[in-house]
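Following are the structures in question.
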Structure I
Amino acid sequence: MGNTRQSGLILLLLCLFAAPLPAVEQHAMKEDNQHVRRWNAFANNLLKLHERLTNQQIHVIKTRMGGYAHMADFYKEYKFINKKTGKLISQLQWEKAYPDNLHTIEVFIYDEYGRVIRDYSAAYLPQYRNAPTQTLISLHAYNGLLHAFRSFDATGDHILDRCTGNYNAKVINIMLDEDELYAAQFARNGVMQSDTYQECFKGLPTTAEKYLQPQ
């Protein structure tokens, strides 16, 4: 999977953004001031990380317009690409009608071999901008022919484990979402207890505490 955008999960969810949040969900976000502050701070810090990385690296910028079924050309997307390595440094989308409104942001950190070791993302709904509706911190590991990443939100909640590749001559494709992760920790001889899972996620932190402020 190498240099693919693993936290492209954010893009899979953007199709939901064309509809407003239910009233109950909007109310919950308004009331949870701590959540709102924390997730907005995460997005702001992620923007600062993007600015620092692009200031440090010689890059080219590619742009395109994008949108949704009934919101054509809703945003302008900017891809910042390292000129020497060709690696994607970051990707941002800004609302066309309100250019100061950040829509989505993704930032990538690489190791000395050019592999993604951390990536961060945040996304706002088009119609409701009290706080990002999604935040992701993904930590990556490469063990043999396996590539795994573990994702958390900006609150530190563990929300996804993903691993693909080959192990003991078998094709591996593991994905556990938040509910499955919770259930799996109580299962006997389940996927989390398997040799394959242990090999996939060897060396990966079990919390994102160190990275809740993007770095």
Structure II
Amino acid sequence: MPLSYAPSIHRDFPNLASRALRLDELGPVAPIAKPVTHLVALARERIALATESDLPEIQAWRRAFAKMGLKPTQYRCASEALLRRLRQRGDLPSFHPLIDLCNAMSMAFAIPIAAMDLDRITGDLQVRAASGTETYETFAGDIEHPEVGEIIFVDDSHRAHARRWANRQSGYSAVKETTTTALVIVEAMHETAEADIARLISMLRATISELWPSTSVTELQVR
């Protein structure tokens, strides 16, 4: 399953860095408490010194959202939304162990991480501007159609698996207890994005291999 970005994305966001992992034979249970606690502690340290909106990783996404015509305070990238909730409410909801791990790592690095059920994706996945005809399913099961020009993750069946880029994933391809094959995508745009994503991917691969020893982890080529 190739993952690619439309030429216009590379043109308009030249600082974009992106890497992806494929997970096979993923299980629904893993002892994530210790690594998640450590990662959340790192996140707390960062937002104790400055609010999430002051972090360079978040500021880069805010500029990208503004460039897309979105109000950064109305639509936030996933990592900013997680850090904001952690600062305001002090905790995070628990979903699937993989989602909880990715959310904690996203907060520690202030970098958005998407995790999707690969079996729910048809053909190739591309990040591009929406035509307005794509179908998006919310977590509540409602059907929406992205606005024309909105940046989305879309597959060969014209199903959108994320709206407003790193803002909101789809309930259709959300990782659940039944998920056995998953796709994890990490994206950043700040000055040290390439180096930071490399560190994040390395840590994520090692942690997944430790927590899910029977899971095969493969890095995918991103075009």
Structure III
Amino acid sequence: MSKRKNFTVAIFGSARIRKDSAIYREIRDLAAMISAAGMSIVTGGGPGLMSAATEGHYYGRRCKNAKSIGLRIRLPFEEKEAFHLDIKKEFKRFSNRLDAFMRHSNVVVVAPGGIGTLLEFTYTWQLLQVKHISNIPIILLGRMWFDFVKWVKKWPLKHKLIDPEDVELLFLAKDIHEAFSIIKKSYELYEKKREVRMSKLHEIRKNSPRKLV
């Protein structure tokens, strides 16, 4: 029997953020809250906000099932590894790495970042739009994303290049407490659905004429 997949939060964000910045501390605190609640995280496994997330997750951990996963990418320059990783995987191609993020993630938090963060965010958004994945909230954390959503409404949405339903896939959070509230609700829904699935499976097994074990 395969092991149960732990609820996992993807945290995307800049590798350029320094440890003495406010957003570094906020992401570290958010990851500690996620870890204390028994959830895993998955990041790009590099420096900056990725390291902030893994650091917070490590120190906030209360449950051995809560893991920190790093999906690293080979780059032409050496990139420092994140603070603490329980599971490490390395990829040559961004496309393969992005798909791995999707396999792991139940929620996506998009912190401030640059081109790499935009790539990860828009890839997730695209897959949700075309229903290649489902039930993965995208949480845009911080003021920079409020301006982005304003731009989306002013241009692509206003000119009917996207649908209103596409914008509704995004959740804006002004701080980590709003972000964690959305994560917690998603986690509770995930656990409730799991309990329903397990209950149905138990009934099927109970009423089955052929026992597997």
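See the values below:
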read-out: Rg and Dmax of the Cα atoms in Å, for residues 159-198 alone from the coordinates reads 10.4, 29; which among I, II, III; value: I
read-out: Parent structure of the calculated result -7000, given that helix-only ellipticity at 222 nm (-39500 (n - 2.57) for each DSSP H run of 4 or more, over all residues; to 500) is the read-out and I, II, III the choices; value: I
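Throughout, read-outs are computed from the coordinates displayed, never taken from laboratory work. Quantities reported herein were computed from a predicted structural model and do not represent experimental measurements.
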